[in-house]
Structure 1
Amino acid sequence: MKFGKNLIVQIEKIENGVKLRVKGAKKGISITPNDFGMDLHRRKMEGVTVDPREEIDVLQGIKDELTTGEDILFEYLYGDKLSAIVLAGTIAKKHIPYEVKALAIEIGGISTADQNKEYITIAIQKMLGTNDSIGGVVECDLPYDLDLNSIKGEFSSIIYDLMEEVSAIQFGNGIKDSRSNAKEYKLSKNKILVTFGPHMQKNNRIPCLAGVRDIVIDSILSIVLL
């Protein structure tokens, strides 16, 4: 798999994992194991674990926690394609002067606002107890003056190709724009919503994909924005 323009990401399947190449990273960008660790940690939620054998080796491109300007090459043992994209997204975010962060705003029809955390916990536990899964929505807000027209097609294509459970991608208010005035449209046009259906794999179903794939969404978005 290969995508991106100014920052090109290439992922190759190898025995017991994947090899990741990131081409186009600037020289002298500070990046630490903690940067990668914080993003990778977001793949977890109650009942969801990653392979404890995961091992990430930087073969070239980062030295003394600084990018060298060479292609950055990782060997990611017992990792998968989505996790490799998270690593590439961590690098991409270091090149962007504004925050790119997607977060689950709805899980099983329940808003993720603080007052609903207990209800969400109960919903997740119910899914774990019955080996079931519920849908959810991930949202990312970007600066209102950012032009997203050039990346909408690429972003959508990658998301649908990688995650079959994605049922809809909405930019701005979607069909509600027909009832918006110019001011409302301007304030909301760079809001991106990604809707996930339930996880349909029979074994080890993830209770709600929106809770663990938000980091994949903002990683892909960061890469294609460059």
Structure 2
Amino acid sequence: MCGRFTLTVDPADLQEAFPWVAFPQQSFQPRYNIAPSQPVAVIANTGDNKLDFFTWGLVPFWAKDPSIGSRMINARAETLAEKPSFKNAFKRRRCLILADGFYEWQQIPGEKAKTPMYIHLKDGKAFAFAGLWEEWNSPDGSQILSAAIITTSPNELMAPIHNRMPVILPESAYGMWLTPGETDTQKLSPLLRPYPAQALEAYAVSRMVNSPQNDQSECINPA
């Protein structure tokens, strides 16, 4: 599971990393502890290649109540094509979710409380999770745009920390993943694999990250 992540890079550096994306005019603040139900930076496969902010926690279009999103922050890569909550989005509504690191909690032998670990690219650059998105319309006419992060089996770095990891897509996969409209999911599934362990770094951080109310740079400082 991926339950917290970061997007701390300067918007100008993010624009440089994604030069083909139209960014909003207004600037946005660095986020050190993004939690479920909060806005996440998304590039949806709508064909216009623009950065939007969706709610983290997928609300399927058929849901009667948007509260279902709190239980659908992640989607398992292995079952996307089968699960009613995800299969339509896998075919038609895919997105990139921008980040520059994520947290996972490791059980250390002899310790009761799990240790939060921060994982990021060794070069410190921003990257993109593979995601799904949905549009939910309320009876009162309001709309919720939401997203979920796809997870897969862990690589060698992540395996001692947790039994899942988010799918980080290489730049070469962005085009296929963002193909507008319905796409053959058999062509997409091979993209949903663990990111190379040698490109990542992990270290322990303070338990202050356990509270989503703590959203400051100290969250990513080594413990």
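Taken together, the values in this text are just the output of simple stated rules run on the coordinates, not laboratory data. These numbers come from a predicted model, not from an experiment. Cβ atoms are built from the backbone, for glycine too; each structure is taken alone.
Odds and ends about this structure:
- Comparison of 1, 2 by distance in nm of label points 7 Å out along Cα→Cβ at positions 5 and 77 - largest value held by: 1
- helix-only ellipticity at 222 nm (-39500 (n - 2.57) for each DSSP H run of 4 or more, over all residues; to 500) from the coordinates reads -9500; which among 1, 2: 1
- Structure with the greatest value (metric distance in nm of label points 7 Å out along Cα→Cβ at positions 45 and 165, set 1, 2): 2
- Structure responsible for 18.1, 54, with Rg and Dmax of the Cα atoms in Å calculated and labels 1, 2 on offer: 1
- In this comparison of 1, 2, the computed figure 0.7 for distance in nm of label points 7 Å out along Cα→Cβ at positions 133 and 213 is attributed to 1.
- Read-out distance in nm of label points 7 Å out along Cα→Cβ at positions 21 and 61, computed value 2.4, structure in 1, 2: 2
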